[in-house]
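> Input: structures, listed below.
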Structure I
Amino acid sequence: MNRYWILFVCIYFFSCHSDRHEAPKARIAKGNIHYGGVLRINEIEDFRSLFPLNITETTSAQIAYQVYEGLVKLSSADLSIKPCLAEKWVVNDSANVFTFYIRKGVRYSDDACFEGSKGRELKAADVQYCFDKICEAQADNQGYWLFRGKVVGADGYYQSTQKKAPLSSGVSGIRVVDDYTLQIRLLHPFAGFLHMLTTPFAFIYPKEAFDAYHEEMRTHCVGTGPFYVDQLKEGEGVVLKRNENYWGIDSLGNTLPYLDAIQYSFIKEKKTELMEFRKGNLDVVHQLPLEMIDEVVGELDDAKRQSRSFDVHTLPAMSIQYYGFQHQGSIFNRKEVRQAFNYAIDREKIVDFTLQGEGLPAIHGIVPPAFKAYHTDAVRGYEFNPGKAQKLMAIAGYPQGKKFPAVTLQINSGGSRNLQVAEVIQKMLKENLNIEVSFEVMPFAQHLENLEAGRAPFWRSAWVADYPDPENFLNLLFGEHVPAKKSERSYINSVRYMSLAFDSVFRNAQHQVDLEKRYALLQKADQIAMDDAAIMPLFYDEYTDLVQKRVLNYHVNAMNFQDFTSVYLMASGKKK
């Protein structure tokens, strides 16, 4: 990381304060809540794009959540849905018409795209504009799947934009009733619709910004959120400042947010990140590797817990680490080969020895065991069975690995864990299948570009839930997301898995409102995908986060969803 950037940030924010760890003591609100101070967060990976329709990875989403807002949002405390730009909503008896009542007085942050550079009030027409954009055939739009086959008129409008003749009426199922009321009609009931509206694809931004900046919206953000982008230097840091005109007010009548700013850095190595945390230069460390926990935490007895200046949180994650197969390529287009690769690796050994107990072996399906009513353990995955793996390779025409084509495993840079796991799997495939696997390491943005474009035959991947629903994981394998042409990018279903049986069951699950029946269908779809060896599940994540005790109202959750609207810093650095 560029030390000049760190020096700049420190001078920029802290020149007015004698102690950079203290929030200004003069600004204390009702409830002994402290205004001011800078929350310092690190992300291992660089962000890719901050434009709502092109946010496809976690780092971009974490930053954008602080700048943009949607009609609804998740609670960082329990991941429930709560009002945001819509102060309330009504669903009809058939569960296919949603009426949203837009909050009055919400203004966009000030920006040169507006007349007089002053942000204007958000209206229902802004929501309609952004939701129409979701259904436009544009290269930087990765969000069409959100409304495709769900919202009335979404598919017809998308097709009209493909033909460069967009329907003047937009998406027919999205209607402005008045300035503060919007109605959305669905083709059929969809239990996860509100959850989908919490994703970055459903963030609201002004037409003026898109017209003025378009491609520059990758870094030039204009939203209604509690913070706005003040400084940005790619690969080094992002600084978000308090939006003084933010609409939010807490239960005591205090204006939100409490923080002056949020500072994001992009330190690539966890050891360096941890060192900065211990020095007090970072407020949060997310997903601390298990081998580092003893070094920092030590014994978890009450005395040491009380004396530490930070808190430790460990919980199961709505996240899976896996390797992807390119189904439309020449290497992994046979099910027997994919099954053989799955049987040839020892997931328990990878977790116990390579990861030193971090995570859980993914011996079931693609959905992690972080959902209470979803029975992950009912899905049969792949145990370690080299003999069965060898028989399957022989059936596929590659006895003892003979004549099997050269395979390159593509992994992204960022931390040592990815490389360690790749080296172990490389060895297992050689020992158990007599297959030579090389690997290539590349920057995360290029990694994503390659696999979405179909240029990677075999790659490392992971999925952290966009919203807290098992459907979000199985959606990765839905055939409707695969483009008709191989030359087109496939963002969601990057493995390009297509199964009529899977699609039929998954589609039925989407339409099912009863939770128990819906989850049973999703489990059935999960089993179909595993039988087909659609992917190579490796392990389910567990999160261990460190949070400085001076940080209050910060919630750790299974999605690592971060909302800093109500976070504040104690001036003394100690909890009361």
Structure II
Amino acid sequence: MSNGAKALIDTLINAGVDTCFTNPGTSEMHFVAALDSTDMKAILCLFEGVATGAADGYARMTDKPAATLLHLGCGLGNGLANLHNARKARVPMINIIGDHATYHTQYDAQLQSDIETVARNCSTWVRTSATTAQLAADAAEAVAVAAGPPAQISTLILPADVSWSDGATAVDAPAVTTPPSAADDVVEKIANALRSGEKTALLLGGRVLREEGLRAASQIAEKTGATLFCEVFPTRLQRGAGVPHVERIAYLAEMASVQLNEFENLILVDAKAPVSFFAYPDKKSYLVPDHCTVHNLVELEQDALESLDALVNAVEASNTKPKLPEPDRPKLPGGKLTGAKVCQAIGALLPENAIISDEAQTSGVMLPAFTANSPKHDLLALTGGAIGQGLPVAVGAAVACPDRPVLALAGDGSAMYTNQALWTMVNEDLDVTVILFNNRSYAILNVELERVGAEGAGMKAKSQLDLSEPPIDFVALAQSMGMPATTVSTARGFNRALENAFKEPGPHLIEAIVPSEFKGLKLKALPHVLGALDSVPAPIAKAIKKKVAP
């Protein structure tokens, strides 16, 4: 027998959980000490939101959970935003949260808090281990719940005395559950909709946005004439030359309506029916047209890929060739640097098999268009909308796939939420190139200020969205953590910097000084353009949508 901490770690390793992103405190010291006698890979993060975001990125690329080690309720609370994103991404994760010794809680010490209540915000399974003898079994159950199906977040709360006491024995990995496929009658009903001759679209999400799922969906589309869409912020989307293209639902609700208005059937494949991110005065929240029938192919606990394959067979598309885009890179841009030109250069220079963690916000609006025919790559998006995800997810992806180049795209505002991730990139010597779009504002919020119709917004209101004074020196910030960094304001300068970063393994930061994509008259006109989309002919509305958000 061993102490609780050692048995806990051994149990996690037995279950295949061999990586832990940590930000420990006093209550977790026995877990920290036990790391040296195990094969657990431990990666220090300087902020809990980096640890939770990194565990998310790791899970997206490995399809298995990582663990986080956090300190008490305060530490868990600091990691909550990226736990929210991970929950929306539907990835597996196990949080180990240290707590005060069981006999110490009666004194309501300074760091005492209700950890279980905090954990339930994002965790399906929450348990405080009451005894050392029970700890390993609790850990095995946490892994089983996290692994699914469906994949979920588990939180195991570890009192200090349960961790340090002897009398624990590690247990074996839990049995793997094989998920069922969609019922035959569900598949046949959806096949009938595809054969009906009515305008039909498939909205893909989650587990079918890898190449195998996209090929199956493309076979269906080529056979039946259906249109393919995917979620606005996919967990992991494989794309590029040789991978079937799928159009993302637009972030702006008015443009999403333009995409969906013509369809009479919408088939959900591991995705939710699209809704507006926020409520707006006199605008719809539910974006499926009233005349459109929604069909759901697969439940969360079912095998999405096998169910999609069954649909391929049902519409007799198994011998149909999927539509595969040919390689076609854009040319390198010149002139003054803009967000669009950064995206163009990325499309021109992106290495084979790269991973993009995309939190570019408004500056990255042209990224899908410019990288559609670049070499095959994975795109990891901001699933839950809580900013501060891009850099930590890149950390996790790089740890998961050390042989693949990782590109982290971040806006200046969102980067400041989790800039501590730069330190972990250097400490672990991760091959991550960070592109920091610096437009010195919360540009997306300037857009939202115009869209929601808030009246009376003057200098005081607009100063809440302005990051220009004092200017943030991201190069100095990166260099202070040991990361090579440079600032560029011309397209040619950016081209050189990106090419050099891709050639040299290890972490780099490129600060791209760019103007806001929406400003001045363009920003003022945007709400009026969006408001007019439902009253202009469909071809014109589609052309406007393609120009503003391709």
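The numbers here are math on the coordinates, done by the rules we state, and not lab data. Note that the coordinates shown come from a computational prediction; the quantities given were computed from them, not determined experimentally. Cβ atoms are built from the backbone, for glycine too; each structure is taken alone.
> Using distance in nm of label points 7 Å out along Cα→Cβ at positions 53 and 77, single out the structure from I, II with the greatest value. Spell out each step's value before the answer.
Details: I: 3.6; II: 2.0.
Top value of distance in nm of label points 7 Å out along Cα→Cβ at positions 53 and 77 goes to structure I.
> Which of the displayed structures (I, II) returns the greatest value of percent of Cα pairs over 21 Å apart, for residues 405-532 alone on calculation? Can you show the working numbers first?
Working: I: 52; II: 47.
Greatest value across I, II: structure I.
> Follow-up. Matching task: 14 is the computed value of relative contact order in percent (Cα under 8 Å, 6 or more apart). Pick the structure from I, II.
Values: I: 19; II: 14.
Here the read-out was taken from II.
> Given a value of 2.8 for distance in nm of label points 7 Å out along Cα→Cβ at positions 157 and 461, calculated from one of I, II, which structure does it belong to? Could the numbers behind the result be given before it?
Working: I: 2.8; II: 4.2.
Going label by label, the one that fits is I.
> Could you figure out which one of I, II the value -11500 for helix-only ellipticity at 222 nm (-39500 (n - 2.57) for each DSSP H run of 4 or more, over all residues; to 500) was computed from? Can you show the working numbers first?
Values: I: -7500; II: -11500.
Matching structure: II.
> Additional query: For distance in nm of label points 7 Å out along Cα→Cβ at positions 205 and 237, which of I, II scores largest? List each step's numbers first, then the result.
Details: I: 2.5; II: 1.4.
With respect to distance in nm of label points 7 Å out along Cα→Cβ at positions 205 and 237, the highest-scoring structure among I, II is I.
> When Rg/Rh (Cα atoms, Kirkwood Rh), for residues 45-340 alone is compared over structures I, II, which one is greatest?
The structure with the largest value is II.
> Same structure again: Using distance in nm of label points 7 Å out along Cα→Cβ at positions 365 and 445 for the comparison, can you identify which of I, II gives the largest number?
Details: I: 3.7; II: 1.9.
Ranking I, II on distance in nm of label points 7 Å out along Cα→Cβ at positions 365 and 445, first place is I.
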